[in-house]
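The following blocks contain the structures, represented as structure tokens.
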Structure P
Amino acid sequence: MYLNRFKLDGRVTVVTGGAQAIGLACVEALCESGAFVYIADKNPATGASAQAGLAEKGYQTGFLEMDVTNSAAVDAAAARVIAEKGRVDVLVCNAGIARSDTRAEDLSDENWLDVVNVNLNGLFWCCRAFARPMLAAGRGSIVNIGSMSGLIVNKPQPQAQYNASKAGVHHLTKSLAAEWAPRGVRVNAVAPTYINTPLLAFAKEDKPMFNTWIDGTPMGRVGEVDEIASVVLFLASDASSLMTGSIVVADGGYTCW
């Protein structure tokens with residue numbers, strides 16, 4: 001009974017930013033659970049590489065070339081999924097960018113808007129577009145990738161724009177969850193700690209900063225992409241059927257101190 005609740009056999013899912021790192025791990029987790037997954041990414045070459053790697057593992061996927069900051073492109077991608085599959089059951093909003101190198105008083109408009117447009121505006125465009133068919137069908141699960149940075153202020157790096165965007169993701173998640181729950185669509189989020197991806201490579205070269213991160217984490221380590229994908233799978237599946245509006249913190253204990 002219980003293991004069956006994690007299965008997604010026959011369900012149609014979409015993962016934004018799904019061609020690499022956390023997104024790619026989420027795609028594989030959903031595929032392993034039986035779902036058909038569309039990789040939504042703005043880079044076709046990276047998407048093709050991801051699809052090839054998954055095909056070697058026996059998973060067939062679709063690809064949607066999509067820039068989340070372009071609301072028309074997002075709407076078109078949602079329409080294509082419905083045209084091809086007739087339904088969408090799960091959306092994972094993973095696409096995001098991080099900027100951690102500028103003090104708030106020195107932030108340019110462009111820097112601020114780049115981060116907010118991808119992390120918050122783009123996430124909303126995706127939730128809005130893919131929720132429409134879910135609401136019409138009376139079922140669906142949306143999982144947003146937030147961050148522990150939406151709950152605390154990281155140190156020592158200055159990143160007001162990133163922190164604000166992820167705090168917005170968390171509150172948007174709760175707002176959509178409350179609004180859409182009566183119509184059968186659940187909306188939850190994951191708030192990860194620092195994750196071992198290529199984006200983290202720069203930090204490992206800055207020993208004082210990296211050591212500050214590790215010293216502030218009770219587990220004494222960064223996370224791995226599969227650890228986040230496992231939480232995403234839980235929230236996407238019927239195993240979490242009573243949960244909506246939840247921000248699941250996966251941070252190695254960072255926010256405990």
Structure Q
Amino acid sequence: MPHSMSTTSSTHRAFIVSQIATPRVLAAGVELRCVTIDMNASLDSPNFSTLSDDERARATRFVHREDALRHAAARAALREALGERIGVPAGMLRLEQDAYGRPRLEPGGTSRMLDFNISHAGSHALIAIAAGRRVGIDIEACDPRLDWQSLAKMVFSKRDDTHVRSLPNALRHEGFYRVWTAKEALLKAVGTGLAGGMTHFSIVEDEDREPAAVLSDHAVADSQAAVSSIAAFDAAWCPAPPGYVACVAWSRELEGSL
């Protein structure tokens with residue numbers, strides 16, 4: 001897939017932000033940024049000065065320093081990106097969480113039209129931002145030690161399971177991560193998070209080899225299923241560093257407010 005990645009920040013930082021461009025995502029008006037985190041950085045770095053007191057407090061509650069750095073870097077980079085979009089200093093942005101813990105701007109002005117999502121794994125984070133569309137994003141570090149078969153029942157529909165097990169042995173591990181990542185991005189875009197139910201739909205690839213969601217029979221029969229609207233979302237694989245898999249999803253129809 002053609003894509004470009006251009007560094008937009010100095011290397012002397014706790015994190016570096018790069019723009020990611022793919023034709024399909026750009027055409028949908030979705031902005032993607034990749035955050036590369038210096039895992040040796042100090043949590044006292046001036047790059048984290050824009051974080052709110054609540055964000056700083058949350059960072060201190062992580063047991064592992066690496067998790068604290070990922071959280072701090074992803075939120076600081078998100079603030080920079082949002083501040084650029086709406087013309088407000090990053091440190092003055094007021095963020096809140098919805099019922100599923102998804103971050104959002106406090107209502108008011110044009111911010112109602114802006115949706116965004118973040119995900120982080122290893123030494124990287126991804127940020128998706130769009131005006132008038134719901135977005136979700138996920139990045140996963142492919143751990144070769146992961147026993148994916150023990151997790152399959154929580155992630156796969158019957159169709160997913162058949163597909164991944166039909167792959168050559170050497171490709172099944174990555175196949176699991178691709179299904180997982182696409183499902184998480186789509187569920188985050190819908191707004192339910194993983195509570196929406198990964199097994200209620202399958203991931204197939206369209207003619208362009210991009211991920212697409214297909215509702216399972218039991219989800220179609222249950223009109224109250226949280227994922228019933230997932231067919232109204234598109235998705236695309238994101239360029240990712242070696243050893244990672246990433247996917248972004250967005251609502252197909254523009255929304256008047258979010």
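For the reader, a short list of remarks on this structure follows.
- Mean count of other Cβ atoms within 10 Å over residues 94-101 - structure with the largest value, from P, Q: P
- Among candidates P, Q, the computation of helix-only ellipticity at 222 nm (-39500 (n - 2.57) for each DSSP H run of 4 or more, over all residues; to 500) that gave -9500 used structure Q.
- Which entry (P, Q) yields the derived value 0.8 for distance in nm of label points 7 Å out along Cα→Cβ at positions 30 and 54: P
- When mean count of other Cβ atoms within 10 Å over residues 78-85 is worked out for each of P, Q, structure Q gives the greatest result.
- Origin of the derived value 13.8 (mean count of other Cβ atoms within 10 Å over residues 62-69; candidates P, Q): Q
- If relative contact order in percent (Cα under 8 Å, 6 or more apart) is computed and equals 20, the structure in P, Q: P
A short reminder: the numbers here are calculations on the coordinates, not readings from a lab. Given the structure is predicted, the values throughout are model-derived calculations rather than measurements. Cβ atoms are built from the backbone, for glycine too; each structure is taken alone.
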